[in-house]
Structure P
């Protein structure tokens, strides 16, 4: 069976409102379940691909400071 996890995750959240997307992200983080990590990764990929270079630099600065 060939299952494309990335496309399944995108399909599951496509058309969601900002409120629904926020709830999905917050729920995944608060639950802390390992199985939610791929979904968060896919959402981050969508954000990254649709961000300007300036926004990417800001995300990297936020990430760097959060990891210190």
Structure Q
């Protein structure tokens, strides 16, 4: 399997951070742990790397990933 490297510029990384902040606010407070936030951030980056550019869609994916917390 070949890994593909994606490079996001600083402005886009700032947008992705905002997406994470918005998504975290939408999950239950008890799930707002560092592990869950990391899981959500990974979901955002993977989804963005796959070509998704819509912020609302990125938030949606992150919320779904963090809704139950991290194991």
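Computed from the coordinates by the stated procedures, all read-outs in this text should not be read as laboratory data. Since the structure is predicted, the reported quantities are computational estimates derived from the model, not experimental observations.
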*asked:* Starting from the value -20000: which structure in P, Q was helix-only ellipticity at 222 nm (-39500 (n - 2.57) for each DSSP H run of 4 or more, over all residues; to 500) calculated from?
replied: Q
*Given 13.4 for Kirkwood radius over Cα pairs in Å, calculated: source structure among P, Q*: P
